[in-house]
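There are structures below to look over.
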Structure I
Amino acid sequence: MLKAKDILNELLVNIFNYILNIESLNLKKQGVRLSMNEVHILEAIYNTDPPIMTNVARKLLITVGTLTTAIDRLVEKGYVERYQNEDDRRRVYLRLTEKGLKTKEIHDAFHEDMIENVIKDLKIDENTELLIALENIQNYFRDKYYARINK
């Protein structure tokens with residue numbers, strides 16, 4: 001059993017690190033000078049409805065205070081802007097600038113290419129047992145995380 005635990009640990013850590021490092025190199029190669037955390041904040045803003053601070057922070061599993069610090073940097077760098085909706089001026093909304101949208105497109109293209117190649121090279125779409133196992137791993141970590149933050 002110890003061998004399986006060691007192998008699983010090494011696989012998860014390596015896969016996580018390989019993806020982050022390869023994506024980071026890809027972004028730098030295309031002129032993006034943001035951290036992976038900043039890129040993932042751009043993605044979360046784009047994919048959150050409505051894109052207000054509390055919703056984006058919740059999606060990223062971080063505090064609003066942590067997000068505020070990151071948003072301040074992204075606004076300063078020209079990737080994000082804050083705005084108020086005329087219907088509800090109490091809320092501050094976030095949106096990506098043209099620079100932010102371009103970065104998100106580069107990020108999305110990387111993920112699309114990565115998944116296309118993994119499916120093609122490893123024939124993962126034909127391996128339903130592997131897909132189920134990966135989904136179970138994802139659900140385990142999601143449930144474990146939510147159990148910890150809701151204590």
Structure II
Amino acid sequence: MPNTKNSAKKTTAAAGKTYEGFSAEERAAMKERAEELKAGGRRGSPAAKAAKEEEAVLAKIAEMPEPDRVMAERIHAIVKASAPDLAAKTWYGMPAYARDGKVVCFFTPAAKFNERYATFGFNSEANLDEGNMWPTSFALTKLTRADEKRIGELVKKAVS
């Protein structure tokens with residue numbers, strides 16, 4: 001019986017392309033996530049863990065190049081003001097905000113994956129359902145006051 005299972009490399013090779021695997025940026029993000037999970041399993045009081053997570057988020061934001069850093073700082077402030085119950089944490093090395101340990105929303109800097117825009121997104125934990133289709137991620141090149149207001153509204157709705 002012939003082998004019907006093809007690897008991704010073989011499948012894409014047939015189309016004249018070869019599969020290169022994960023990019024260096026994707027591998028780095030996965031390593032960061034593994035470290036986050038390891039750190040999250042360490043013992044300590046919930047308050048101490050939350051403070052450490054907040055500190056890690058602020059450190060990640062401080063490392064970002066402009067304009068990502070400026071947007072991340074504003075988004076951090078907006079999320080904390082709009083939904084103070086969300087806990088800041090790093091998620092794949094990016095700022096994220098969680099409820100009961102589950103990420104509700106996150107910021108992906110453009111520089112992280114060499115993209116032309118940053119994104120602010122929501123996971124399935126967010127209560128944004130609106131009919132049969134709704135956005136879960138927004139491209140950001142800069143933040144206006146109107147954008148900041150909209151993000152605040154979306155975060156409030158997400159945790160409602």
Structure III
Amino acid sequence: MRRRERARFDELLDAVVASLPEAVLDLFDEKPLVVEDRPSPEVLREFGLGPEEADEICGLHSGPMGELRPLGTDDGVSPIDEIGVIHIYREGIIACAGGWEPWTDVDEDGTAISGGGEELIREEILITILHEVGHHFGLDEDDLDRLGFA
């Protein structure tokens with residue numbers, strides 16, 4: 001990914017994050033939001049995907065699910081590897097949204113379809129963040145689908 005495209009994405013991400021409720025922002029103090037261009041080769045292998053399929057993953061929750069104990073409690077569980085992170089993948093989100101440029105087409109049934117553009121990328125960023133935050137609180141894929149965050 002080129003630096004200019006990365007900066008464009010990160011501006012949208014910053015706007016989305018700034019719009020999140022305070023409770024979600026507070027979560028990022030405990031479980032960092034890490035933004036990368038694409039998943040690592042290890043993550044792809046874990047999902048049984050090859051490098052050419054990297055843009056199929058928009059985000060990933062790692063670490064324990066369920067509400068975390070506050071940091072600083074003396075229970076011996078506070079290292080970052082125990083807490084985990086929320087990963088956001090730029091290339092997957094852009095691909096899922098349909099790319100940077102808006103487009104329109106007709107499917108095989110003759111129905112008009114469209115995609116792409118900054119607004120859809122912004123929406124996909126929000127959905128991805130909320131999807132991964134949902135995993136943090138123990139929601140599975142079916143739960144997230146019912147909430148519209150799949």
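FYI, it's all coordinate maths here, none of it is from the lab. Since we're looking at a predicted model, the values are computed, not measured. Cβ atoms are built from the backbone, for glycine too; each structure is taken alone.
Among the shown structures I, II, III, from which was the value 175 of volume of the Cα convex hull per residue in Å³ calculated? Matching structure: II. Largest in distance in nm of label points 7 Å out along Cα→Cβ at positions 117 and 141 among the labelled structures I, II, III is structure III.
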